[in-house]
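The structures come next, written out as structure tokens.
Each reported figure results from applying straightforward, stated rules to the coordinates on display, with no laboratory input. Quantities reported herein were computed from a predicted structural model and do not represent experimental measurements. Cβ atoms are built from the backbone, for glycine too; each structure is taken alone.
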Structure P
Amino acid sequence: MALSLVGALVLDRVLGQPRLHPVRAIGGLLGGARRLRRSRGPLGSLVEGAAALAVVSGIAAAASRPLTARPGRSSRPSSGSGLPATLLAAGTEALLLHPALALEPLAEAGERVAAALGAGDLDGARRHLAWDLVSRDTSALDASHCASAAIESMAENLCDSVVAPACAYLAAGLPGAWVYRVVNTADAMFGYRTPDLIWYGKPAARADDLLNFVPARLAAVLIVMAAGSQPLRRDGIRPVPDGVLRLLPREASRAAGPNAGWPMAAAALALGVRLQKPGVYTLNAAGARPDAGDIDAAATLIRRAAWLGVGLVVVAGACRS
């Protein structure tokens, strides 16, 4: 499984994400289920939302189960299979896993915002931010708030797009990774407190909270470890402050929800910047106002954190062997 995970991130780096993406199919199934919705009351909406989530999750698990080895099966070649067969199996599974992970598109989206800000193109930065990274209204954001939103999104999505699906894969193989992707997609589509969705989207929102509880905290620790003690910016300013892990729980609690604040707070502290969603939260209020250089540093940081996590999985697998 460790080999397949490494292979999936390599494919993400080399090939990017496929044009015909499985998540689009998942979104289509979830959207179709919503169009079949009949109830508008709280209980009926709750039941229908849970049923839609369960059915689409079942389809994803059933489709991917024949393609994966059982969780926990050793990746060592047996005497009958040989190393080539083992590598072929790992490569095939990596190919099927890699659309469930998305590291490079995330980092590159942040870098596009940074490039626009660096060129003084605030409108372009707002457009890239809205197209690729956030759902909030970006039309009135200044340069610092654009940088903050980009860093927040990259940090949060390190969990959602890399660490959590990787954890689900290690726990339950390809079915686990793709069921996680169903839950996360359903939460993104329906997990809103609007009158129409508050009950229908609640099962997806609660399932997403549960599945991300450990990965969010793991992502935060990986961010802190990946930051090390050297400045991440090319200009060498803003070294990583002391006591980041001690400050992390307090800062994480300032964001809404049980999970999103952890990787965002870790990034804010590691980069030495203030991350702020106006009127909602401020993380690391004593930090500097972020700029384009901090976005580039955040992109470097999430790449390091993701590969550090994969490296630890490989080392753990080697120790077990």
Structure Q
Amino acid sequence: MLGIVLGLATFSSTSSADQHGGATTEHGKWIEAVKATGVFFSARYRFEHVDDKGFTKNANAHTIQTHLGYKSDIHYGVSGLIELENVEAIGSGDYNSTTNGRTNFPTVADPENSEINRVHLSYHNIPDTVVTVGRQRLVLDNARFVGDVGFRQNQQTFDALTVANSSLPDLGLAYVYVKQILRIFGDDNALGTLNSNSHVLHAAYSGLDFANIVGYGYFLDVDDDVPTLSSGTLGLRASGKRALGYSLTLLYTGEYAHQTDYASNPNSYGLNYYLIEPGIKYEGLTLKFDYEVLEGNSTAAF
């Protein structure tokens, strides 16, 4: 199977705002990506070509994603955000979007969809703490386990309660309760929305010179017809950099996680995840080598 992806993004806004926004982590610190207030807008064109020998036809998916939203200032300790999302196919739509019925083409999971992508309120009056409730975007660390699947056009978002605290020096703590997962497949897909009773724990320490340390526990309890998606994951991640001289910087990241069955998952398993990512940076050029292992067996996979 051969796949080719081309993306082109254009942005405009009444105030400077990151297109993604929401809760995310950067160097292990829990941050809010959209810091500016006011109206924001983004548009992204995406082309994906898939040549799969299992099909007589190739897939060619031309799609455009648009976001239009508004983020308020903090009033009486409360701020709010609302964002609309629309994904449209351009041209003949020669691909299986998972909802368009064109199963004679390879799958490109970018279905046409219009929805309220995010709508949430945040409470700021507790010292060093932000509490956010509503539909929100969550991207933790490298998004391996919790993220928005940003390379697809329809973002994955979460109906959730988030509590983030930074009262201890160099330590960021966060708890997330996830009630519903709105997946990339859209409203017309039977598995586009999953009910959930999930808990996310995330701790990030940045007080060391040589590395930022992140510990996490992801306890995903997924209802509906896919209990095999329920899992419990405990992990540790470290990343850092070291100047070598002559404009050279050594980069390094390591991560380990262990996952087991959780809640109503009918399978019984224990699997490991490893990531080793050394790299070198010279002025504006970065070179990295990734070695990543996701274990699996006959009944489950990490």
Structure R
Amino acid sequence: TSEPAQPAPQSQPHAAAPRQPEAATAPTAGPLRNADASPRTRAYARSKGLTDAEIRSIRRAGERLTEADVDAFLSSRSAAGSAYEDRPMPQRQRVLMSRLSRAHQLAVPSALTVVAPWGPVERLKARMAAAGGDFQPSAFTVFAFAVATAVRNHPALRTQLVGDSTLRTHRTATLGIAVAREGDELVLAAVPEADQLEWRPFAEAVRTAIVQARQGVDQASDAVTLSLTNLQSQGVRDGFPVVVPPAVGTLLLGEPHWSWIDSDAGPVLAKVVHLTFAFDHRLMNGVGGAAFANEVKVNLASIETLIPIP
């Protein structure tokens, strides 16, 4: 009676067993997959944004992984509709990233904000427009001149730290200006001897430097001790600017807006801006930073005297 139960041995045709060697010729991803890829091919794959795990998962056409295999893998992944897209970081952004990483390692950043009048700047601009002529600098250029004039009285804004114990104070200040380009790219315009220039030569130097920066000429150098960044057009009032050594600080110009401010006659409604000054605490302390920011504020309040219009 147990005889009919014996077909089990008959179902022994293990058709699946012979396929195991086939899996060995086309291995799945594992710790040793593509381990013999050449350093050049591995570097090429990494330059395309592939991780080590992804490199191991690439199916190769020959005995060793090649750049063509990497390209085929990327093409097949794109065709499959990946949930993300990898692309190389632009060279300028890589340079900026390097500078920012260095800043994070070196600087001891601190920041403060003062509220400064903006009405005098707008009145000055209106007078310039009424006077006519081709020379019509922007409100930001007017602001930059107020900053450069203040730097004259603050040698710390011309000073850099050399090593761990040497302070190097430049005879003149090179002013940096952050310039945005298409695609959120950031480059720096530079105005040498900014604190020594009179109004018109200063404005012309700023215009030339910004035009060059917009054309892709990054003028960043170790000579820049103070940088300006302008987020007025973005509707930003406050931020935390980044200090990039060997520069001492970065001053952010915020969006003009109406606010109540104190006066001898009591609170008055006025057009103001927030000036956020970030500085390297290794070279400047809070009182010194506040003194500089407040002098910029005073210069903006008296800008119509600082920049006389005929």
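From which structure (P, Q, R) was helix-only ellipticity at 222 nm (-39500 (n - 2.57) for each DSSP H run of 4 or more, over all residues; to 500) calculated, if the value obtained is -11000?
Source structure for this number: R.
If mean count of other Cβ atoms within 10 Å over residues 149-156 comes out at 18.1 when worked out from the coordinates, which of P, Q, R was used?
R
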